[in-house]
Structure I
Amino acid sequence: MGWAGLWNGIGVFTTFTNTPCPLLRNKETAKPGQADTVSHTIPTFPISGHMKFAFIIFKYFPFGGVQRDMLRIARESVKLGHEVHIFTGYWEGEIAQEQGLHPHIIEASGWFNHWRYRDFISKVEALLDAGNFDLVVGFNRMPELDAYFQADPCFLERTAHARPPLYRLTGRYRFFAESEAAVFGRDSKCEILLLSPSEKLVFQHWYGTPDERFHLLPLTIPADRFGLGDREKLRAEVRAEFGFKTDDHVVLMVGSAFKRKGLDRAIQAVAALPDALKTRTRLLAVGQDDPLPFLKLARSLDVNKQLHIAAEGRNDISRLMQASDLLVHPAYSEAAGLVLIESMASGLPVLASAECGYAFHVRESGAGDVTATPFDQQDFNRQLADMLTSPLLPAWRDNALRYAANIMTANDGGAEARLLETLAQRKKEHAQ
């Protein structure tokens with residue numbers, strides 16, 4: 001069933017309710033490190049040479065996590081001898097012009113984002129029909145995908161807890177609920193590339209998705225982006241660049257969508273620090289988002305001098321990480337949180353919320369601390385104060401580097417491309 005089958009005009013839609021699948025365990029069991037077994041591999045098939053992949057993503061911008069993953073996987077697929085066409089409605093920055101890699105920018109219309117996304121999907125579907133692709137891979141949820149890279153948390157789960165019931169009557173809700181069901185529904189054929197095992201249970205709670213369609217991806221840290229430098233030199237350079245004192249504690253937060261990532265929680269925690277510690281602490285937030293609500297919050301809490309926001313995004317994240325003292329990531333929801341792993345690769349201790357899919361890596365590595373769920377602001381405030389003054393900071397740093405080194409040894413960055421190659425070959429075999 002295509003997109004047109006899911007949508008019959010803007011006013012006619014399939015009704016979705018916030019009712020979980022009754023045959024599955026309660027969603028409260030979906031905690032980091034406690035998921036059921038997730039498929040790591042699928043039956044392998046002999047690869048029949050050159051193949052043609054379609055990658056679909058609503059927007060590309062260079063500082064987005066899923067965007068970087070998409071481009072990395074595309075390049076790794078090209079290395080394997082395949083051809084990748086990237087379909088997007090928006091591309092920020094220099095458009096990739098590389099052999100075997102073909103970006104296509106599709107103009108879409110509509111008053112609202114979900115209208116534009118629906119128009120974009122409709123136009124891309126027409127191109128896919130004529131393109132004879134061996135595999136269609138989505139980095140956003142939509143119908144007719146062969147595979148989906150699961151970078152976002154469950155939409156139904158989030159809205160059930162964060163939105164009023166009337167929100168389910170809106171067109172935006174209907175669009176994203178329909179799109180998610182097209183990927184995770186029990187009868188869908190879409191294969192799911194899973195970043196965090198805890199997310200599997202959440203999706204199964206709502207959709208009853210069969211186990212065999214989930215494929216847990218190994219962690220990937222791009223070595224070219226996270227090479228280590230002279231830490232003391234970087235600390236001095238970054239402090240001079242931002243006007244910090246040499247003995248200031250620099251607390252780093254990285255990620256667009258400041259609200260969802262919990263920048264307000266981090267600001268409140270800095271405001272709650274003891275006065276002597278507060279005056280020597282700087283919160284540096286980096287990401288592409290509107291900084292005004294958070295600057296206003298900092299002023300209201302009298303910590304505007306402590307907050308520094310680089311809202312235009314930056315391409316030297318590893319440098320900032322190596323120059324900082326602590327990464328905070330108190331996200332409200334986060335399917336994975338690759339920034340936690342990247343922080344470890346830079347030797348930066350981490351304080352994260354348990355809502356992050358990758359938070360269990362912080363515990364397992366001994367590279368910092370995790371705030372329990374449900375999130376408690378007072379607990380987070382205490383943890384921040386304790387970690388900034390803890391004698392364990394050097395040990396956390398060493399543990400982080402050791403854990404990240406093991407990750408980089410285990411995965412050369414091409415695991416996702418090889419999985420897509422196998423999925424495409426299996427699709428060919430089943431079509432014969």
Structure II
Amino acid sequence: MDVNVRMRINGKLRKIDHFPSEDLRGFVNVVKHSGRLDITQQHIAHDGSFMRALGGHIVDIRVSVIPTIYGEKVVLRFLLQDMSQKSLHDSNLPPRIERQLVNVMRKKSGVILVTGPTGSGKTTMLHRAIRHIAGEDINIQTIEEPVEYRAGEFVNQTAVNEARGFTYPMAIKSVLRQDPDVILVGEIRDKETAQIATEAALTGHLVLSTLHTEDALGSIVRLIQLGVAEWLISSTVVTVINQRLIRKFCDCAEDMPMFPGREYFRGMDIDDHVLDALERDWPKYKIKSPVGCKKCDGEGYRSLQVIVEQLTLTSMVRDMIREGKPYREVIDFIRSKHYMNMIFEEGLRQIMLGNTGFEELRDLPRGDYVMKYPEEIIRDATETAETRRVDIETTSLPQAFIVPREVYDPAPEKSEIGMASIKSPPREALR
């Protein structure tokens with residue numbers, strides 16, 4: 001029996017080679033030796049890493065070895081160190097979200113969360129965020145497991161070591177004694193870490209971390225499930241970014257000149273009124289389809305790009321969360337007042353811009369909400385409540401038409417009602 005060699009290219013796992021099983025032992029030993037692992041231990045799991053220069057890049061290669069019934073299975077994860085050296089602008093975020101993220105990174109305290117599944121680029125996003133503010137006048141400390149990127153000058157990085165008792169909570173407590181301005185916590189995975197991280201934000205630190213949730217609002221529910229008090233969440237969390245990676249077209253992609261018919265969209269879960277609008281206004285958009293060429297190995301896609309949804313917790317949103325308002329009511333308010341695109345809608349926006357194909361929607365969380373019209377999705381990715389308010393105030397409307405800021409962002413009222421009642425009703429019941 002041969003040993004298969006597979007690579008995950010642009011998110012899709014593909015077989016690229018194979019070799020005789022009798023050569024497996026030698027291959028595993030070479031990888032273990034490079035990763036400083038014990039080659040004599042073949043019946044336990046191993047984790048290690050080593051550095052290599054490949055194609056002009058410094059690559060950190062993470063090694064994972066586990067025993068199987070056929071021998072040891074090896075997985076190598078390649079991390080390009082220069083990925084974290086790029087700026088937030090290089091992430092190609094929607095203009096509205098990039099502006100808001102830059103603004104919250106200037107805050108002196110609060111919690112910034114990035115959510116999404118494993119491999120969605122959460123750590124890369126956080127490192128680009130701290131790189132945006134790093135300098136000699138700010139004390140930045142990261143706590144990670146493991147340290148994936150070298151953050152550069154003026155950023156101190158610490159690796160958690162669970163086996164030796166150096167856990168996330170212990171590391172955060174130690175770091176707080178060193179007068180940090182910004183703390184990056186690799187992941188919030190338990191009650192103690194969540195509690196300490198949010199309390200650190202309450203005492204004047206900017207805390208960045210990650211969570212595994214389906215959408216941005218779900219991160220608030222997750223913190224409550226972990227046991228963090230609702231008043232502490234509403235007092236500290238300033239913004240949540242939920243992100244995914246989607247495939248981006250190769251240059252060989254061709255225009256899709258006509259609406260392909262309703263059957264083409266079966267199983268994509270796009271609302272009927274959105275399909276009606278797409279069919280009517282199809283020529284307005286730059287919709288393309290994959291073709292395939294030598295550059296992309298016939299796949300039609302050649303790279304990955306990040307798409308995001310952002311939840312900014314204004315005082316009105318915090319009030320709704322503390323009062324336990326239904327999921328649909330909270331989402332509708334955020335989307336109407338703060339022009340939030342959900343991540344499924346952001347995927348559709350990238351399709352309308354000609355960056356990716358409709359098949360990418362199948363891997364995105366849909367959620368229980370009524371989708372915006374296509375033109376609204378594109379508009380709300382670039383505009384904000386602030387820019388629209390400026391547009392109103394700079395016109396010749398009478399003073400009575402100018403809405404005071406307090407209407408948009410009133411002072412929070414005290415409430416002791418929890419958020420446990422937030423549930424996602426089926427969309428069919430909401431239309």
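Just so you know, all these numbers are worked out from the coordinates, no wet-lab data involved. The structure displayed is predicted, hence computed values, not measured ones. Cβ atoms are built from the backbone, for glycine too; each structure is taken alone.
Here are the numbers:
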quantity	calculated
Structures I, II, by relative contact order in percent (Cα under 8 Å, 6 or more apart): label with the highest value	I
Volume of the Cα convex hull per residue in Å³ - highest-scoring structure of I, II	II
Top of I, II by distance in nm of label points 7 Å out along Cα→Cβ at positions 216 and 248, largest first	I
Among I, II, structure where helix-only ellipticity at 222 nm (-39500 (n - 2.57) for each DSSP H run of 4 or more, over all residues; to 500) as derived comes to -12500	I
Structure responsible for 19.5, with mean count of other Cβ atoms within 10 Å over residues 56-63 calculated and labels I, II on offer	I
